[in-house]
Structure P
Amino acid sequence: MKKLIVLVFALVLLLPLAGCDSQVIKIGVVLPDASEERWANQDGRFFEDELDALGDGYEYEILFSEGDEAKEKTNVDALIAKGAEVIIITAEGSGAGAAQAANEAGVTLIAHDRMAMKDDETKADYYTTFNSWEVGKAQGGHLVEMAEANGCSETNPCDLAIFAGRVADWPNATYFFGGAMEEIQPEFDMFNIINVDDTFTDLDFYTEDTFDDDAKDALQQAMLPVDTDWNAQTAATKASALVATLGDYSSEDVYVLAPNDDTSFCYSFKFSKLENNAYENYYTTGQDASNTALASLMGDEEAGQGTQTMTVFKILPKLVADSVQIAKNIIDGEDWDNGVSRRSIN
């Protein structure tokens, strides 16, 4: 009996010790939604590869926020409680809660691909991103190029529908939109804007060099009616509302500024439901080079689930590698930009 008692007592002592040790981490990663291809199968997988390659001494954990900012804050709190020295986050919205929690805990916060901030004082310590303005210019430039090639002009205008990402995703979504507008606005004469609410015709013209607080306010005000929240269902709902207003129209072509691949499919699907005088040609933009977008671009409409005419390929493994390198540098006490070749700090 004594042996049994001693054995059980020993197990009770050992189990908490093993559990505590397994909870200690150095780097935490919080991504938006595991149901979205980019975060689960692209960035998420690349983060695993890069963090695994760091080896012992850089224990990590990757969490997903299920598209919920409250869950995002809970994830950040959990990582802080586990001892994370650095947290890399792609914010679901503004990232305000995450920024405040990290700031109060003295934990370094790296905003990956989207800024995370509550205000000018409470925000991410580092921000890794692509040149979002150039991504937008590539999207807008594609629509203009196709329209010109198809003979759209002031005397023969073609229909144009404009949509945007999430206004709260600052600065990325605003810069995507601003870059696209820089290409499209000078060519407005060859388009009929068919949006339910036209907040674009009277929009002042901005470039990346002239961008300021007034430009931010103006662009975001124009974006609000067509804000998709980066959500496919929201995009589909807004596309349905637009398509419902279309009666007889003379344009053979329709050009759609879609903020990314996920929303692009929704627009093409809704426009394909038109019965009377359906468009003969459909052109839409995207970004992220998702599997369905690539299938569509290569002509596989079944696998591609529709027709898309462009996407912007951003080298996600490079951005992930830079975010992880900054985290490693901070833990090692080295200069943050040691080994980081591309940077953008807000």
Structure Q
Amino acid sequence: MAEVTFAHSRKDIKNKKEVRNNPEQLLKLARENWKKFAVSGIYDDKKDEVRKSTDVDGRAALGLFKLAGFETADTVYLMPNQPEKGRVHVDMGSKEGFIVNDDGKTAYFDHHSHSSKRGSSATEKVYETLTALGALKKTPELESLVKFVNAEDNRSYAKEQEYFRDSYRNLLGLSRFMSFNQLYDYFKSGRDADTILTKAEIFKLGLEKQSKMLKGNIAQSFEKLKELGKNGFIINSPRYGKIVVDIDRKVSESFRAAKAYGAGGYLIWSPYKNSMFFSTVDTPIEGHLPQGRLIRETMWIKPRGDKQPLTMNLQEVLNVLTQGKVKPSGELAKYLVKGATKK
């Protein structure tokens, strides 16, 4: 059994010495204290609020808690880095691993600190902790589920470029619409994430509309990427190769599509939404942008919902990403001349 330390500072928990490496005591304390949960919600730009929904990582992590016998009905959906005392926080940003405070009443399961490495997930942190405490048993299906969520959350599927076009009928695309129980049942069946589902299987999952929508999004994404290339919005960089510059996210399937298109990096520049996002396929990011922060080595984000005004401009960002060697042309060159950061 892996060692799990419930306390992370001298003030974290009472009687620290007695419970530090006692899984039974730790689990007892967890069941007594962990009755309220919080997860990173999905931000709604139009309504300027956090929706009561989360991504695959958040759903899977909460699903593991429920599978382990924890009551998760009291779950709130919050902006990243805005925790609430007395809750178990899942995938909430800026921390790494399993951390507890307030005598065990406040906890964090996360993989978003400056020290976090690519390839992890909040689900993995929850799984490692619950199995170490004896609340869950390791099984092949749970191992497969966690491995999938790691790849899903980091966009690191092996050979994703080859089967992206079929993601409207496999788990790689459809998982974002599936409940934890559906994902769990899927991996119980022993199938791989890239298995092509039949129309009957998609119908049984209740995902016909979502599958049709994804098929359209995939086609739209490739058309838009071709257009961006013609207009100068795909640039070359010494470190990352081709970078797609997507103003206000016109590519429906965003990073997934850019990766399948052969890009090494993908940048969403959204001055009207006060945000930016850059991710590479697998090359660690070098350099430092004036705003935002590095996450898991390959992402730099100034998130939506961040109230700090976007003061840097696109030229500054591209200079950092290309080591000062950006050679803009076409519509991108015109956009940079405007120097627009705001509407």
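Brief remarks on what is shown
- In this comparison of P, Q, the computed figure 4.2 for distance in nm of label points 7 Å out along Cα→Cβ at positions 108 and 268 is attributed to P.
- Among candidates P, Q, the computation of mean count of other Cβ atoms within 10 Å over residues 52-59 that gave 19.6 used structure Q.
- Of the structures P, Q, the one that 16.8, 50 was derived from, the read-out being Rg and Dmax of the Cα atoms in Å, for residues 188-307 alone: Q
- Parent structure of the calculated result -13500, given that helix-only ellipticity at 222 nm (-39500 (n - 2.57) for each DSSP H run of 4 or more, over all residues; to 500) is the read-out and P, Q the choices: P
- Test item: log10 I(q)/I(0) by the Debye sum over Cα atoms at q = 0.13, 0.23, 0.29 Å⁻¹, for residues 212-259 alone calculated as -0.43, -0.95, -1.11, pick one of P, Q: P
- Source structure (of P, Q) for FRET efficiency 1/(1 + (r/R0)^6) of positions 100 and 140 (r between Cβ atoms, R0 = 30 Å, to 0.05), computed value 0.25: P
Computed from the coordinates by the stated procedures, all read-outs in this text should not be read as laboratory data. Owing to the predicted nature of the structure, the values given are computational and were not obtained by experimental measurement. Cβ atoms are built from the backbone, for glycine too; each structure is taken alone.
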